[in-house]
Structure 1
Amino acid sequence: MKILHVLDHSLPLHSGYTFRTAAILREQRRLGWDTIHLTTPRHGAYGATEEMADGWTFFRTPMSTTWRSLIPGGRYFDEMRATEARLDAMIRLHQPDVLHPHSPVLNAIPAIKAGKRHGIPVVYEIRASWEDAAVDHGTTKEGSVRYRISRGLETWAVRNATEVTTICEGLKADILVRDIPESKVTVIPNAVDVEEFVYNAPPDESLRDSLGLRGAEVVGFAGSFYGYEGLDLLLDAVARLVGGHPALKVLLVGGGPKESELKAQAAALGLSERVIFTGRVPHADVARYYNLIDVLSYPRKSMRLTELVTPLKPLEAMAQGRMFVASAVGGHRELVAHEHTGFLFNAGDAANLADTIHHVLSHRELWPRIRTNARRFVESERTWRRSVARYQDVYARALAAVKR
């Protein structure tokens, strides 16, 4: 079977999106399927129409703008027209059995149109709904005309795709309220390759010394500094904790739009000497920083995206045997069993976050049991091999629907 994946972006860029894609491709190849990989103009401007990254070939879509790009939202139509034209050429060349567009809906619409022309089933994978991603990145407001148009396009896509997959139960529920039959929607959950994560690895002492963390109790975060991640709440919580934890320090690994605001907040709270901003580090080195952190913190704020979507980071922490606290938003509750595989606190509540971190730091006798439970959970429930195997039934139904 030959599957043509249509992607927003890909390796060599690093993100949760690209890591999920790489895992899917690897496991599908292991199942004996042939995969072809096309990125849309949203990946970025590249001169070449083909690129090798980490051993994978990715086909690129060149972008040519028209007068539509001069009007609000018009660029999206130019992107979709370019993607559709590129898909037609790819289909003629590679003769795929299935088209598999992944979020956003700007990938799904041209794939659905091309699929209908060529008689190829379309499996649309929703990793986050486009309207909610726009809200959470501040480009539109919930309930606005643009939001309603975005949601309407998403609804059109899930109704017209042959099959729909998504990454968690929260997103599945949001799809079903659009009058989509449940039999058409399959959850392919986020997962990890447990073999890639060294369980309870010892810290790198030279790195600890270089960061000034010798003798410190360390709470931290690794990832992108977006507003919805709630890192401002973490700093507020730390300000409440320092009286009882004089050796407490914060390690923030990564960067993003909120970095300058977080640095200003740390200074205003008198925490500048306690908060270490490492900047972005190579993905291969992130585990070295993880291993310096006593308690990871995932203080996501409550909004539609965080209530619906399950992130990868807590699963990675579980696989590594790291202790963590996470806000009790829907995306975390779907992954974390409180006081069994991790610890949950009330979303948006800095005082409760401080209390939860204090509890975890003060009860280290609980750590071995929590770590063991968490590692067993990912080994038994959240491996990529187990998740990707679910595509077998999805593709079979899609092919049967168009009698291929």
Structure 2
Amino acid sequence: MRNSRALALLGLALTIGPAGCGKPPGELPPPEPPTVGTVKPKLVGYVPTKEFTGRLVTKDPVKVIPQVTGKLVAREFKDGDFVEAGKTVLFRIDPVLYRADAEKAKADQAKAKADIANWLAQIDRDKAEYARIKAQVDGGAGSRTDLDKALASLKVSEAQWEVSKANKDAADALLAKAEENFKYCTITAPTSGRLGQSLVATGTLVDAYKTELVSIYPTDEVYAVCEVDELTSLWYREQIRLGQIADPTKPGSQLACAIRLKNETAYSADPKDRSRNSVVDYVDPFLERGTGTRLIRATFENKPQTGPKGEKLPPLLSGGDSVRMRVSAGAPREVLAVPEAVTFNQQRRQYVYVVTEGKAQLREVETGAAFNGMVEVNRRAGASAPTGLDENDTVIADNLLRVRPGVPVTVK
């Protein structure tokens, strides 16, 4: 039984065997050429710049300090309010004593005026008395002693008149001081801006010219500052010395500066947008040895915003914000450029793919400045030059993962 089953299986194998020895399957067809988009290198205007990481700093913050000593009886604001210089009331100091000083100074001034009038009248009387006695003496009937007494009395009255005038001047000064101190009991905002957190509470006894009450942070303008490393600082100085960059210390030659916030992907292209475009207006004269950097600064407008319904909104820029700062680094020029995404790195060299006779070919390039999504590339010296590009080259711009040197491509 087992032998008959084995013979059957052997026969089946011999029957199937010849059928499996036919022609091998044909080779797989070559893959279809990848379809690619292309771009042409082009001449574009380029303004050399350098970028730094910076921050916004409030311009000229003001600490509010009382000019008189007393007890705070009222606080007229909320922390964070916007205030207007000379109009917004911040605090009130108990004015009772200062009102009393002003009233006393007024009374002293009135007394001084009355004393002046009194002594003027006394002078007139003494002059008349002196004239009467002198006439008698001249006529041989008067006494020389009486004449001397009349003259002395006149001089005393004139001296008292001068004292009264001095007393009035002192009273005028005291009144002016007392009235100013009375006004200082109402503390108004010395500058426009946004208030910080109040540092004192109602009922606190504050000292003149000592106690800090609150800080005001101006918002109409804001500083952008960054620290430039020593090598970059030396590079700028060398470029200025060579005449490649205009001397920024001369009028009209300041370095252009632009900023963008963390949530902004591009710099403002509007040169009139003074909230994003300005000039470097200060360079620290000393290099900070601890960090090896030099601080530079630019000033930007920061006007209040207007909401969709016309309502007034706070300014967009705020002290402490991180920004990217782009600073001019040379005169404008034209460069040959391609999109930055078409270049790639291999073994520390930069390449692009170009289409030559329907096939992709590697082309080495030397890249320069990157700007607005473009990158500067060197110009090809001639048709046989191994590196560089020119305006007639067709550069592959997408589907780069499927492209290989010498592989045919289909251009979109």
Winner on relative contact order in percent (Cα under 8 Å, 6 or more apart) once structures 1, 2 are ranked, highest first: 2
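Out of 1, 2, choose the structure whose coordinates give Rg and Dmax of the Cα atoms in Å, for residues 75-242 alone equal to 21.6, 65 when calculated.
1
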Structure (1, 2) behind the derived value -12500 of helix-only ellipticity at 222 nm (-39500 (n - 2.57) for each DSSP H run of 4 or more, over all residues; to 500): 1
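Can you tell which of 1, 2 yields 75 when percent of Cα pairs over 27 Å apart is derived from it?
Structure 2 accounts for this read-out.
Each value in this text was obtained by applying a stated rule to the coordinates, not by laboratory testing. Predicted, not measured: the structure shown is a model, and the values here were computed from it.
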